[in-house]
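> Following this line, the structures themselves.
Each reported figure results from applying straightforward, stated rules to the coordinates on display, with no laboratory input. Quick caveat, the model's predicted, so the values are computed rather than measured. Cβ atoms are built from the backbone, for glycine too; each structure is taken alone.
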Structure 1
């Protein structure tokens, strides 16, 4: 991996390019999201074919990869905000210009399926990104979520620590990596496979039954990804249940894997597919306090221009 590099901070009124690297984008939701982005003080910019579709994808791979490469290369675009997740980001990674991403140092924002892009950018270019709300959920760009995203893009000050539920005590420091459990697991065996040594692993998920989460966690453990973790933070787990086996819920499964590691562990961090989705620097340094129940950001994903 290249030496860690922060993206360039935005100024108020900056032009933010909208990308659709994954699932089909709803035009009405897109318009509402653009209005929400303007309310945060930024100007959205997008291609006219962003709402194209090819089955469950926002257009063919060539369209979606060209869109991303153009946004990275354009001197008139200051940051890239993904419209939505779904599926499809991983199909583009071999079509993207790694060196262009590193030269441009533009903040890249998203979560869910965008975990693949953030992880690829970090592993291939050493460039930090922002795990945070996307455009298609306009309500996700309002209130504290929107304030968190704007602060992450402007880089004016580090936010207060995120409060969470303590599970295993202790204190650790490391770089924040992770995102969707499904996409983190899907990185195994690829050129952008997650490297967890010394990091604080942050995970969230939606719509996965506990047994499927168990399988993914076992795969990560078997791949050695839990052997040298500094700490673990779990965000929201939305609809991750199976009514047939209520006694073995998602939290029980996660505890079985993480409690024996001897590192601090927090649950209920405010990020992911829930109502609270605060931004955090993908690849940034942080401190996790398992006694106080806090995740403190020590580094922003952006640095002043």
Structure 2
């Protein structure tokens, strides 16, 4: 049977990544990340410590007897939860780890072939034997980088366009089985999964997994954030004064030429150097003066 997932000897070149894989095809690279890089990354105890913080997004997913029995509880957590939850079938997932544990950001250095400016966060999961989050899809691109421990992944070879989820769960677990390849991963192995490609991980020995997610903003998010920027720019944040109004806009009627006037003002702002400056800063997380 022909594999639906590319098995590469090393991480792809920039050209191959965009031409062959980005948004098109998953791949796996065994031993892509050297052991030395993992020395500075967050460990299981530090990850648990982050999950106690009110300002950090975290959750614990526990596997049930059947698909209908999975549970998902959101943090922050009390410290004693880890002494009472048991030793198997659960995972702790923490978002934005690279922001709250800066040394973990070092894991991104090997991915300059990817659009690093589009990276949303590094989510780290600690998973006990049998743990996972069930078969699912993501709406974003992701690299799965295996740290300590061993996991088994099943990865589908094509995107799912009409997903069907198990009902009455606080998790989006796929109800229907999918066709894919199985891989066992250990420290340093890297998997790339495009959006909407189904995948499922199961932990064989207690494991840490570093998930690098690429998530583009919605148009509404962009407009909102650019609006906040414009509020601080007196020179271009011009208030509408209606100096072109005439009798065609009397009463509750707005003339077509006024609609065009507003459209031109917005268009001029988007076509200005200010928008480019803000946009580059938005994706690089830099502060605009």
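> Starting from the value 2.2: which structure in 1, 2 was distance in nm of label points 7 Å out along Cα→Cβ at positions 77 and 165 calculated from? Can you show the working numbers first?
Working: 1: 4.0; 2: 2.2.
Only one of 1, 2 returns 2.2 for distance in nm of label points 7 Å out along Cα→Cβ at positions 77 and 165, namely 2.
> Match the computed value -8000 of helix-only ellipticity at 222 nm (-39500 (n - 2.57) for each DSSP H run of 4 or more, over all residues; to 500) to one of the structures 1, 2, and report its label. Present the calculation step by step, with values, prior to reporting the outcome.
Working: 1: -8000; 2: -5500.
Among 1, 2, the structure yielding -8000 for helix-only ellipticity at 222 nm (-39500 (n - 2.57) for each DSSP H run of 4 or more, over all residues; to 500) is 1.
> Could you tell me which structure in 1, 2 was used to calculate mean count of other Cβ atoms within 10 Å over residues 93-100 as 20.6?
Working: 1: 14.6; 2: 20.6.
Source structure: 2.
> Check the numbers for FRET efficiency 1/(1 + (r/R0)^6) of positions 53 and 125 (r between Cβ atoms, R0 = 35 Å, to 0.05) across 1, 2 and tell me which is largest.
Working: 1: 0.75; 2: 1.00.
When FRET efficiency 1/(1 + (r/R0)^6) of positions 53 and 125 (r between Cβ atoms, R0 = 35 Å, to 0.05) is computed for each of 1, 2, structure 2 gives the biggest number.
> Right, next: To which of 1, 2 does the computed value 3.8 (distance in nm of label points 7 Å out along Cα→Cβ at positions 5 and 237) belong? Walk me through the numbers before you get to the answer.
Details: 1: 3.8; 2: 4.9.
The read-out comes from structure 1.
> Hey, P(r) over Cα pairs in 5 Å bins from 0, in percent derived from one of 1, 2 reads 1, 5, 10, 13, 15, 14, 11, 8, 6, 5, 5, 3, 2, 1, 0, 0; which structure?
Answer for the origin of the read-out: 2.
> To continue, here is another question. Matching task: 25, 21, 13 is the computed value of semi-axes √(5λ) of the Cα gyration tensor in Å, for residues 61-172 alone. Pick the structure from 1, 2.
Working: 1: 26, 16, 15; 2: 25, 21, 13.
Here the read-out was taken from 2.
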